[in-house]
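Pasting the structures in now, so scroll down.
The numbers here are math on the coordinates, done by the rules we state, and not lab data. For clarity, every value in this text was computed on a predicted model and none was experimentally measured.
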Structure 1
Amino acid sequence: MTDFKTLKPSALSREAFVAAFADIYEHSPWVAEKAYDLGLDASVDHVETLHQRMSDLLLSADHSQQLAVINAHPDLAGKAAIQGQLTEASSNEQAGAGIHQCSPEEFQRFTELNEAYTAKFKFPFIMAVKGSDRHQILAAFETRIHNPADAEFKCALAEINKIALSRLLQL
């Protein structure tokens, strides 16, 4: 089990807990609120335990809540990234994958794929990009755009939970 490096969740007030974990799930503080409301004990001081609790909350949410979490995520190499409008976590994740180093042609391909993916699925392409480079991300995009909608929805939720774990491990 991995302990948090910078805080002890079980010792936080509700306000401090929500402030610390509000953006683990992109612009979705309700996940942190519900995680706190389930009650805290020493087990949540382990990253994996808190992650499992938060993951379960997302996966047990109704479809509209899940879709809202998916839609809270920015396009990869999209307009928000180009205009510097990402959350700090999203910006760091995309930069870590080298997305900011895309050639004009690669940015164009990201734009085309983002538009086609969103037109088909009605939500943005989600991928936990940590450990991937822009070429691997484009390859995943090219493959996943052919998936059925229900499979891609489940994939988006799984990728969001991977992103959440990565973010929790940084705390």
Structure 2
Amino acid sequence: MRGGLIALALFFFSGHAWSDWRPALPDAQLCGQGELRVFGFDIYTAQLWGSCDSAPFDAPFALQLTYHRTIARSKIVDSSLDEMMRLASSPLSSATLAHWRDLMQTAFVDVKSGDTLTGVYLPGEGARFYAGTRLTADIDDVQFARAFFEIWLHAETRAPGLRNDLLRARP
């Protein structure tokens, strides 16, 4: 499972720190940042951008991952689905999982060290994903968006230290 979280982490960063997601959150501030390390290996650096004065999921935010390893898109997708299923409050249907897999296949790219992937959470709308400065997907599935970002922000995340680092400036 840790390998999956590593792959997932690698998904989020590809490109420059200031990418085209910023117009969607023009007043965003850095709320928190941290590192994901597994077995002593740096996987990615994560940054949470937003208003920093509301609870997670109450306002738009961006989660930006800058990868320190090469990870295939398929590994990122599989790891994401595994975590989304694990954190779900009830079992997810096979149709939902297949749909979400298709969405992530479009949104995610293979990453290498230095790449940045950014996901923007938009309450009541869904999510947008960027590889570097390039928009890869605009997903209007609220359930998917929440489930995806809970990988990092849910109280039962596999990386509680990283969650704490990301949410340090939040109530």
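Observations, loosely collected:
- In this comparison of 1, 2, the computed figure -0.77, -1.29 for log10 I(q)/I(0) by the Debye sum over Cα atoms at q = 0.19, 0.24 Å⁻¹, for residues 67-146 alone is attributed to 1.
- For the set 1, 2, ranking by volume of the Cα convex hull per residue in Å³ places 1 highest.
- Entry that produces 30 once relative contact order in percent (Cα under 8 Å, 6 or more apart) is calculated, selected from 1, 2: 2
- Structure responsible for -18500, with helix-only ellipticity at 222 nm (-39500 (n - 2.57) for each DSSP H run of 4 or more, over all residues; to 500) calculated and labels 1, 2 on offer: 1
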